[in-house]
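Please find the structures below.
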Structure P
Amino acid sequence: MSFQLTTQEAQAIDLILKGLSTRARQSFTLDQLISRWEQFVAELSDHYPYSIYDYQNDLSIRDLLQEILEQAPPSIREKIIQRISPLDEQFRWLTYELNNPLLEETNPHYWWWYRFPQNPRNDLIDSIDPLPRKRYT
């Protein structure tokens with residue numbers, strides 16, 4: 001499902017994506033990023049089949065979406081939020097919260113870096129030290 005953007009909104013998104021694509025050394029569209037986040041979340045619903053490095057790489061997709069949200073005009077931001085909020089909610093449901101982020105220098109507002117799959121496969125489990133869950137008292 002692609003976005004219905006005005007010409008001005010499409011130009012604004014293109015500028016944001018151009019900067020992010022240059023930094024990431026690959027080009028992508030907003031729809032592609034959302035599809036990749038959706039696919040990643042779907043993989044979590046079974047058993048995530050990859051290593052911690054793949055998991056971290058997949059989390060970085062959400063970083064890019066967040067950067068777009070932070071730079072986008074309000075009219076586009078709302079459209080993006082409507083698309084990714086259900087995916088974010090599903091991601092939260094399929095993961096548990098950690099005490100510390102999976103990468104040391106993580107923006108504290110990037111909550112997805114503080115989450116780990118409920119049902120990881122051995123490849124993911126074997127590639128990390130035990131991760132403490134966040135405790136609620």
Structure Q
Amino acid sequence: MSEQGITTPGAVVVKTALFGVAGWAAENVLFGRRYSAVFQGHHVPFLPIYAAGGLAMITAAPALAGRSALVRAAAYAAVGTAVEYAGCKLDRGMFDARSWDYGERDGLATSTDGCLSWKHAALWGGLGLLVEKIA
């Protein structure tokens with residue numbers, strides 16, 4: 001953000017790209033080699049789900065300003081989980097892939113064909129609070 005609180009389109013594009021690259025790096029450190037089906041087998045160091053999630057959180061942040069950290073984290077968890085669910089359905093439907101599958105880890109995972117989990121929803125909430133500092 002600039003001093004006036006306005007984000008330029010270029011800054012949004014750069015931050016969105018950085019979220020995609022940072023998400024890819026974190027996934028690779030935590031879970032091993034991960035690449036998106038979007039790139040049709042090419043090993044591009046970028047995960048669109050994190051780019052979309054980061055962009056959604058940058059967009060939501062101004063509306064959440066002034067709320068308690070708990071309310072903001074819950075809102076970010078909802079936003080990130082919605083983005084993750086949409087991405088999962090696109091991944092499975094459009095690309096015939098299962099880039100992630102939380103299996104039957106918990107009730108949310110079971111009821112969403114492995115697309116979501118409560119643990120990852122909480123991680124989206126924490127990521128949103130982190131994004132506020134970056135955005």
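Every read-out reported here was derived from the displayed coordinates using simple, explicitly stated rules and does not represent laboratory data. It should be emphasised that the depicted structure is a prediction, and the values quoted were computed from it without experimental measurement. Cβ atoms are built from the backbone, for glycine too; each structure is taken alone.
Distance in nm of label points 7 Å out along Cα→Cβ at positions 74 and 106 computed as 3.1: which structure among P, Q? Structure of origin is P. Structures compared: P, Q; top value of distance in nm of label points 7 Å out along Cα→Cβ at positions 98 and 114, i.e. the largest, recorded for P.
Can you rank P, Q by distance in nm of label points 7 Å out along Cα→Cβ at positions 10 and 58 and just name the one with the largest value?
Top value of distance in nm of label points 7 Å out along Cα→Cβ at positions 10 and 58 goes to structure P.
Kindly point out which one of P, Q the value 29 was derived from, the read-out being relative contact order in percent (Cα under 8 Å, 6 or more apart).
On the way: P: 29; Q: 23.
Corresponding structure: P.
When Kirkwood radius over Cα pairs in Å is calculated for each of structures P, Q, structure P gives the greatest result. Computing Kirkwood radius over Cα pairs in Å, for residues 42-81 alone across structures P, Q gives 11.7 for structure P.
Of the structures labelled P, Q, one was used to calculate helix-only ellipticity at 222 nm (-39500 (n - 2.57) for each DSSP H run of 4 or more, over all residues; to 500), giving -19000. Name it. Present the calculation step by step, with values, prior to reporting the outcome.
Working: P: -19000; Q: -22000.
Of the structures listed, the value fits P.
Once mean count of other Cβ atoms within 10 Å over residues 50-57 is evaluated on every structure in P, Q, the highest one turns out to be Q.
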